[in-house]
1. When Kirkwood radius over Cα pairs in Å is computed for each of I, II, which one produces 20.3?
2. Taking distance in nm of label points 7 Å out along Cα→Cβ at positions 69 and 85 as the criterion, which structure among I, II has the greatest value?
3. With relative contact order in percent (Cα under 8 Å, 6 or more apart) as the yardstick, tell me which of I, II scores highest.
4. By the measure distance in nm of label points 7 Å out along Cα→Cβ at positions 29 and 61, tell me the structure among I, II with the highest figure.
5. Can you say which of I, II returns -28000 when helix-only ellipticity at 222 nm (-39500 (n - 2.57) for each DSSP H run of 4 or more, over all residues; to 500) is computed?
6. If we compute distance in nm of label points 7 Å out along Cα→Cβ at positions 13 and 125 for structures I, II, which one ends up with the highest value?
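Every number here is computed from the coordinates shown, using simple stated rules; none is lab data. The model shown is predicted, which means the values in this text are computed figures rather than measured ones. Cβ atoms are built from the backbone, for glycine too; each structure is taken alone.
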Structure I
Amino acid sequence: MSSAEEGNMAYAVIFGCIVVLGLPLNAASLWILIQRHRLKSPSAVIMINLALADLLLVLSLPMRVYYYATGIWSLGVFACICISSLFTNNIRASAIFITVIGVDRLLAVVFPLSSRHLRNTTNSWRACGLIWISLVASPQ
């Protein structure tokens with residue numbers, strides 16, 4: 001086995017482990033966030049979007065596992081573009097939502113009174129919608 005084939009097999013194993021752990025755990029976290037928090041706080045709205053981005057990322061990985069394990073892509077060019085876009089956009093979305101959670105916490109802790117009008121669920125939904133739209137509209 002060449003070093004390139006070993007590297008591809010390592011990717012397949014790592015991505016496979018991420019799918020096995022990530023799919024049920026992200027689905028459970030999304031379910032719990034929706035059922036328990038019911039979108040009452042701005043943080044819950046952002047965390048739901050983070051869990052959704054992570055779940056979509058995990059759903060794009062089985063095709064990559066198959067490709068890295070076999071070295072064959074049999075789904076066509078359009079599927080390759082869609083799955084690659086799903087993968088990269090959801091990595092970006094996860095990083096952006098984690099950053100937004102950090103900014104939300106900063107506003108809540110450092111400026112609790114002056115940020116009350118900014119930190120509401122409506123603005124959180126607007127910010128999340130803007131993030132999703134900008135990710136979908138951005139070129140790869």
Structure II
Amino acid sequence: MKISQLSKETGASARSIRYYEKKKLLTAKRLDNDYREFDEADVKRIKTIQIYLELGMSTKEILEILKCHDNYDAYDSDEFCEEMLGAYEEKHAEIVLQIQTMTTVQRKLEKRIEQMRVQKTMISTAIGSAEQSSKAIVAKKV
């Protein structure tokens with residue numbers, strides 16, 4: 001199949017497919033006219049690449065994982081692949097750190113929002129008191 005067909009089957013743009021090839025995540029066969037030729041194995045490979053991209057992995061990390069995929073079917077095998085375990089552990093640690101950082105930012109934002117609400121209430125109360133006082137002064141003069 002040609003790149004346009006592969007794109008339709010996987011949802012990956014032709015540009016993305018070329019990028020995967022450039023990053024050595026995908027190897028296209030070349031026809032005599034130098035057109036790329038793909039098959040069903042490439043459909044499966046692109047779907048695998050998309051899963052890892054959605055997990056936030058870099059193309060470099062994905063390349064290491066795909067080396068394991070190339071040696072055996074990672075989904076249908078009980079074989080162990082050290083590279084996959086290491087990549088998953090690294091990504092997990094990265095996500096845990098991101099969650100901790102985001103939790104800290106969330107707490108700081110919540111604290112600042114509460115401070116600003118208190119300030120707003122104090123300002124509104126002060127303005128209301130000042131308006132009441134000026135109305136009372138005007139009423140006494142009349």
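1. Details: I: 16.8; II: 20.3.
Considering all the candidates, the number was obtained from II.
2. On the way: I: 2.7; II: 2.1.
Evaluating distance in nm of label points 7 Å out along Cα→Cβ at positions 69 and 85 on every structure, the highest lands on I.
3. On the way: I: 31; II: 15.
For this comparison of relative contact order in percent (Cα under 8 Å, 6 or more apart), the top structure is I.
4. Top value of distance in nm of label points 7 Å out along Cα→Cβ at positions 29 and 61 goes to structure II.
5. Numbers: I: -28000; II: -25500.
That value comes from structure I.
6. On the way: I: 4.7; II: 5.5.
The structure with the largest value is II.
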